[in-house]
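Structures are listed in the sections that come next.
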Structure P
């Protein structure tokens, strides 16, 4: 078999809007159309790479009284094409929202078993299942992190948010090279940053700072799985849940606008499925409804589900917050412990 060359390297970034409507993000950015949003993304893509997207999915509104969206088959077909294409470097979810979990069973994750090069998947919230399942494959790389449309809501003034949206795509190839932990990863990341000039925002690095609130944490190397707990609970009974490598992993959980009693139901679902018997620790990110901080309530609720010796670390770097740190799912992260202060980062 002939050796692969740099010309064979994946160069396609596929942008999707397969969950809730992207129209709210477009309006928040002050853009006139979905086409303008996609043009802004393409402006940031470095030379040698190309951005693909189906504009129609960015123009769909939510029909809440009637199932939210009516394009499940088309959304699944679009994602399957990107999963099967060996030139796809990354699939990026422009936004989260809703109505995505039900198309997961239609996706051809078997294409990942045949891949010879890494495929990266970026997203959070409703995209939890997609990111975790992709990361369960040898060539899959799941990054639980901001959907770039989220910048419309968190970065001000508006012009700065627009620049940050474009810069996200300019930096993405450098991030993937850096996160592969190659010898030149730091230099690659610096070159990528330099390519977009003075940054609109400082995108966080893969480092999570937290505090141990229960049990004992030891320095070493761990791997994380998880994300939005209400989405995780929805997949518990599915065959895809069996793909998640839980034994010895830490579970990272967060959510927004979920009352503590609903979080308790989600935790109960995970417990009944045997998750807490296999996990090595829990990382509790941000939980809030409006201005109400519910992180402490979630930690208290965990007492009824997680075995007593399971360490629990709380953090504000993970969840529906800004800035949020990228969480590399099922990838080695080094744990540093100083007293009750804990830090997770790439080597």
Structure Q
């Protein structure tokens, strides 16, 4: 069953700042400037992340005057859920509208022993992968750290108390490492305040070597996923316009640097496109790349996008690709497809909503 809900929009005031993007030490500094006790910062953080209040007014152990100061300075939830879709497999996708009218997506993906939040870092995407809906209209702007964290908190509220949000993946709209400072700030908040373990958080990138090395030098324990999608520079440039300026060799060097600095194996993500990048020879070439670095491979069956010419390979063909990788010594997995009946691939729901708005 698929459920779609259209809801009215009540946006946060533009002049306030996102409270979800503020660290506890920064709150302590601000509260001291206001003449308040530092321990109030810990109370505020607990209200947000432990008690998951929906508004500052619900922080009842704070004085009325402090709540008024906070309300005049910050907003807690800036976005409004414009559309919610629920797939037959339990996947839930939110289309969020921000105070400037821009929209982004986030997805809650259920599993046997986990609940995963897939979140966005930009409005749209600058990469322009030819098979993806995310970048068809380009990128509008970056999301700030608070807006990134807000997606996690909205999805956390959807799955609790029945289930615990266990994983977060930065695999929604946008290129996280092209929004580096906000991404890092959000990562630290999700890890430190929301309480998601660093090893349960994955940052996906199309491949920005300089930023990959910078992330490695942070010496954090997050998982880095590299969107490879092709085993040769020539084919990769056809599929990913941003690949024009960087080679696979440069990416493998940066990925190996990440492993050496963090001890964390890099995941190579590979979307299988029928008759494009899914031949046995392609699998052997991917295996050759893996021998140059510490990596595992995550195969993804393409989720078709209307108006784009790319097709999803058969399950049997995908399993053969997987077998070829394993036969060549690669630690590889085929990711189960989720949410096919709710446009769950990146950018699809947002694009459909914009098309409906323009036609209506």
Structure R
């Protein structure tokens, strides 16, 4: 069932424009269907704030469960924001105090940019752990993306991430390891997932902490894992929510950082993402960037339209299937009062009866 536009958040209209079905509150009120309330703790930097909203809202709205989805975006202190981003948050986001009071059936936590060598030194660490502590007691399942995965695993299991020799960046092939787990039932046993990170928690370390690894890549490491109980915490190291052009936009931002002298090395291609035609276009543009930087000349616009026709999305269908499985299980085991995480008889330490 579709999302309900329970606020005037612009993301709802953007998704309508893309062809997604979005219910108005008036229409939703005439349907005798259970509501589910999903929190989105959006910690992404300003440039990706609204895109991240759309990406996760889209995945939730694509689920086939017979329910009305209400997504509640919120954020935390300790994240630097521009005046424009702060105005967007102040107008459209809910407070954590409201979230705690009204309750959630599930919680999604996005990634974030970091500036410190250790996560516990970040300004957002304490506010984030307060959300963790509340959600682990009051929310049926928490789904973490990238940085949030690293933070929650460190906080709960004492396992700190490892800095990689080079950025893990691109679209990588993955294989389902535990085919019996409900989160990966009826999905492709091999599929692609985008990754974009400088750090990793390795498979053998997760296993030592009794985390259950469900999906991994020989080249990119673990993508999907869950807490020892099998469901209360879901960990993504990859970015299944990404749009087809998300890595392309990131590549362009890295080019500008190089041109402006913020980084010394010209960015490499995201792995397994650009075909030969795109690589030729990008190589020609690289020569222009190098000459312009050397001669302090302005850059010509990137030939974006020449590239977009070659960009493919090879992960969205599987991402939707995993989200559908996740929200479907939450629907089955949650209490209809969203302030109470489980229906009677469900064991919080083994909610799926695994």
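Upon calculation of Cα extents along the principal axes in Å, for residues 122-161 alone from the atomic coordinates, which of the structures P, Q, R produces 40, 18, 8?
On the way: P: 40, 18, 8; Q: 40, 22, 11; R: 26, 18, 17.
Checking each candidate, the match is P.
Here Cα extents along the principal axes in Å, for residues 138-217 alone has been calculated and equals 35, 33, 23, so which of P, Q, R was it run on? Show your work: numbers first, answer last.
On the way: P: 45, 32, 23; Q: 41, 29, 18; R: 35, 33, 23.
Derived from the structure labelled R.
Every number here is computed from the coordinates shown, using simple stated rules; none is lab data. All values reported here derive from a predicted model rather than from experimental measurement.
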